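Q: As structure tokens, here come the structures.
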Structure I
Amino acid sequence: MATTTSESLIYQIKVKLLDAPVLIWRKLEVSSEVRLDKLHLIIQTAMGWENAHLYQYILPKLHQYIVPEPEDLAEYGHFLASAVSLAKFLQAPKQKFRYEYDFGDSWLHEILLEKILPFDSNVSYPRCLSGKGACPPEDCGGVCGYEELLAILADPKHKEHKHYREWLGLEKGEQWDPKAFDINQINQALTYYFG
């Protein structure tokens, strides 16, 4: 019987956007050895973000891992996300840490390790197993701005209603659905970028 190594382990993680006015989360399977910089790109793809802003990981009782210029690392006491893997910080189910995207809007996500599974050669990783909710639009002002955006879109008489519809690129009769979630579209994108 072959010994299972850390390279052959698959982590089932739940990535949840915190404090959003509607539930927004993705359940993903990724390699335990995925580097944190690549995990950032996987999260961007699965959640629906555009990778247009800086990010950081906020780890309990440890340094924060971000991607500044290498010469800035000593000054800020951080490490490059490309230098560490997910397995360094998550070794058992129920362990978690946070991921922040866009320091202006401050989209905080919780990353929770739900299960550790054996590698399955018949599966293309990373993959999305389930999820809920549409990703908020980039640069909408964080949780409070998104809440306000949803309220304005729900009120056709609001003075900003037309402006926000145009900003979102909504056609006549088209509505923004904050509960929209398309697992097939997400898995196609994950396969295209990482498969």
Structure II
Amino acid sequence: MREIDPPTADIRRQTPPYRLKKTVALVGMMGAGKTAVGRAVALKLGVPFLDSDAEIEAAANQSVPEIFQRDGEVFFRKRETEVIRRLLETQSGILSTGGGAYLAEINRDNIRQKGVALWLDADLDLLWSRVRHKDTRPLLRTANPRATLGAIFDARTPIYRLAELRVACGDNLSIDAMAERVIETLLTRNDVLERLDA
């Protein structure tokens, strides 16, 4: 029996009704949800999900903590800048960046020129509740990781505030709800995201 192509209307229903015009770089603290929320946003928009840490790990065949231990933070940050620049030059997508990536002026400039930065803004208590039981955060391998996280939070927050867009994280929000919040924020910028069925 000959296969019949599905009706065009069915194809339209399966295609997300959005057009992403530039890459959205998610920035913010460790534990803010950049990877989990980023994946959910990319899925809803039908665009690629990109992760700078994952790209670095794949190239080095080592985890980020292993790279920090073997080569140091300066080496890692150089690789991070190279990877972010390269990912920004691919097709538009959702890019999850490492917590320290946005601190570098060169990364902020690259994101500003080729994409848009969106800060996932989570308070310190929420961040601590998410990272306290994980051993994959090299910067928190200290005698007092809670105090270390607080110091990092205080130092980085003024830089994150430079992002063009901001979405507040809530401890009672699901990943899906956060993704919807991000999309709503992106839709306020027609130069970033356009809804095609509006």
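Bear in mind that the values in this text are calculations on the coordinates, not laboratory data. This structure is a prediction, so every number in the text was calculated from the model and none was measured. Cβ atoms are built from the backbone, for glycine too; each structure is taken alone.
Q: Comparing relative contact order in percent (Cα under 8 Å, 6 or more apart) across structures I, II, which is largest?
A: The structure with the largest value is II.
Q: For the read-out helix-only ellipticity at 222 nm (-39500 (n - 2.57) for each DSSP H run of 4 or more, over all residues; to 500), a value of -7000 was computed from one structure; give its label from I, II.
A: So the calculation was done on I.
Q: Taking FRET efficiency 1/(1 + (r/R0)^6) of positions 92 and 132 (r between Cβ atoms, R0 = 30 Å, to 0.05) as the quantity of interest, name the structure among I, II where it is greatest.
A: I
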